[in-house]
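Just so it is clear, none of the values below were taken in a lab; they were calculated from the coordinates. Remember, it's a predicted structure, so these values are computed and weren't measured experimentally. Cβ atoms are built from the backbone, for glycine too; each structure is taken alone.
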Structure 1
Amino acid sequence: MNIRENKGITLISLTITIILLLIISGISITGTLYGIGESKENAQISEINMIQHAILERYTKAQLTKEELPGTTVSKTEVETIISEINSNSSGNIILKGTEYRRLNKDDLESLGITGAEDTYIVNYKTGEVINETVKVTKSKKALYVYSKTEE
């Protein structure tokens, strides 16, 4: 019986192994990068919804207590310009619901109980509209805009 001597792995099998490892690592890196982008987008959408809930709550409270609402006044024309930019960069067709808008910076958001937000937002307390002025549109072309459907 002729027993063949085992002299280790050949250069071909080593090359095939390395190629397979590169393919597997490429797939996992691509999936990870996609997941990171998707989670950033979900965080932006969650943040805009949190802000909407906070402004609607503050508006309701302000109606009872007559306290001043946070933010600086923004002209409707400026908001319309931002909306037209959002509409041209996304698949949305946003139409403004209100007339009085305010810009909320980081300090204004903190007074509403929103911490950690870095972006600037334009809001309408009465209609519940919230626009992310800094980012405007996500990488997947979703408009960072929300409004209260009950106020139509």
Structure 2
Amino acid sequence: MTGLPLNIDFQQILLHLFNFTILFGALYILLYKPVRDFMAKRTEYYADMDSKAEEALHEAESSKEVYAEKVRTFDEETRAEKAKMNQEVAAQRDRQLAQAKEDAEKIVSDARVEANREKEEIIASAQREITDMVTGAMEKLTLEQSASDAFDQFLDAAEAE
């Protein structure tokens, strides 16, 4: 094959192409395919993690909304219960105040009745004492006059005799 220009040997070129094809096929099978499979698995793994994280985020947000609603409901119930308790306390206070006023009025009324009774007793006692004193004085006066009249009558009778 000396007749080819530039000293090109097609058999050598074909052998080099065949070696290159074998090398390319071996490298594809040994390196590219496992790396590509590994990268695909890794991409799938991270995509799966991302979807799980997305689901967890949605679940957390829905839980947050549920808990926020529960907190709002609890706050409303607490406010309603507090208002109810305040009303009950106000009603109890009003009842106790009314009871205290009634008790105070009863105490004042009883004190007035007792004071009037004691006043009447004092007046009656004073009237009895005055009556007793006047009666005693009248009796003394009467006795003195009757004793004096009796003595005068005795003396008059004695003179007459």
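Among candidates 1, 2, the computation of helix-only ellipticity at 222 nm (-39500 (n - 2.57) for each DSSP H run of 4 or more, over all residues; to 500) that gave -17500 used structure 1. Mean count of other Cβ atoms within 10 Å over residues 46-53 was computed and gave 17.0; which structure, 1, 2, did it come from? Derived from the structure labelled 1. Identify the structure, out of 1, 2, from whose coordinates mean projected area of the Cα convex hull in nm² was calculated to give 15.6. Going label by label, the one that fits is 1.
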